[in-house]
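**Q** Given below, in the form of structure tokens, are the structures.
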Structure 1
Amino acid sequence: MKKIILITLVFISINSFSQSKEAEAVNQLHKKKFEWLINKNYDSLNWLMHDQLTYIHSNGWIQTKQEVVDDLKSGKSDYSSVLVEESTVSLFNQSAVVMGKGIYKGLMPDQSEFNVRLLYTEVYIKYKKQWKLVSRQATKI
């Protein structure tokens with residue numbers, strides 16, 4: 001009986017460690033995405049974003065994956081910095097939900113500056129063994 005309990009505890013410990021490791025991997029990927037937005041790394045963003053992405057900005061503006069990339073290329077979206085103040089990841093089988101707060105700075109299409117603090121939720125799914133962003137929504141705070 002003691003051996004069964006010990007084996008069970010070891011299995012639970014290993015499983016918990018792998019989940020926290022997986023959650024940390026998603027968290028780092030989500031933060032890396034902001035660097036890619038700022039640096040306009042289109043290939044990296046294309047790799048990360050699922051083809052069925054829904055990207056909802058704090059002003060209600062809704063974009064697809066292609067629109068996000070096209071607007072970065074055209075300068076319609078122009079981020080100069082994103083400071084992640086906090087973020088947490090919850091794992092659910094083959095999906096992950098990131099909730100975070102951050103300060104976003106950049107230029108509007110008319111070249112006026114924006115500086116906004118946002119609360120956001122991002123949903124990632126494991127697709128072909130890789131994490132893909134499928135949904136994002138932000139709210140001003």
Structure 2
Amino acid sequence: MGNEIRVQFAKLTEHAQLPTQGSAQAAGWDLYALEQTTVPKGSSVMISTGLACAIPSGWEGQIRCRSSLGKKGMILPNGIGTIDSDYRGELKVLATWIGEGESFTINKGERVAQMVFSEIPSVHIDEVAIDDLDSTERGVGGFGSSGQY
């Protein structure tokens with residue numbers, strides 16, 4: 001069953017809800033809104049969860065949009081938010097409304113995002129000269145250079 005971790009969550013208020021999985025094999029853990037929050041069209045708002053957590057060293061928590069809200073027009077402006085293993089503050093979801101209507105209201109207790117846990121490799125950065133980088137077929141080609149859009 002792959003790598004298994006235990007993640008501690010603390011409720012910062014009695015009204016906070018611990019994350020849940022939508023199914024036994026769901027990759028993400030649903031996060032719930034602590035309070036009703038209105039997101040004006042084109043604006044970004046922080047949605048409180050009322051939770052803090054301790055992610056084990058060598059791991060991160062990725063905050064991702066729920067597909068049901070994304071279909072309506074709720075996006076996460078940073079794509080995927082990263083929760084580092086040394087962060088102990090409140091988990092909040094940065095959301096932007098781009099759908100129909102002038103605003104969108106998230107209700108208290110509504111599932112607002114999902115958290116996926118991902119292992120982080122130990123990375124070491126080595127400075128080299130540009131000519132010391134190995135060559136590839138793509139080389140320095142940027143956006144669209146591979147013919148895929």
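Read-outs throughout are calculated quantities, based only on the coordinates presented, and are distinct from any laboratory measurement. Predicted, not measured: the structure shown is a model, and the values here were computed from it. Cβ atoms are built from the backbone, for glycine too; each structure is taken alone.
**Q** When distance in nm of label points 7 Å out along Cα→Cβ at positions 48 and 72 is computed for each of 1, 2, which one produces 0.7?
**A** Working: 1: 0.7; 2: 2.1.
Structure of origin is 1.
**Q** Distance in nm of label points 7 Å out along Cα→Cβ at positions 88 and 112 computed as 2.3: which structure among 1, 2? Write down the numbers at each step before the final one.
**A** Numbers: 1: 3.6; 2: 2.3.
Of the options listed, only 2 reproduces it.
**Q** 1, 2: which one has P(r) over Cα pairs in 10 Å bins from 0, in percent, as calculated, at 10, 32, 27, 19, 11, 2?
**A** Values: 1: 11, 39, 29, 11, 6, 3, 1, 0; 2: 10, 32, 27, 19, 11, 2.
Derived from the structure labelled 2.
**Q** Can you tell which of 1, 2 yields -13000 when helix-only ellipticity at 222 nm (-39500 (n - 2.57) for each DSSP H run of 4 or more, over all residues; to 500) is derived from it?
**A** Working: 1: -13000; 2: -1000.
Label of the originating structure: 1.
**Q** Upon calculation of relative contact order in percent (Cα under 8 Å, 6 or more apart) from the atomic coordinates, which of the structures 1, 2 produces 28? Show your work: numbers first, answer last.
**A** Values: 1: 22; 2: 28.
Answer by label: 2.
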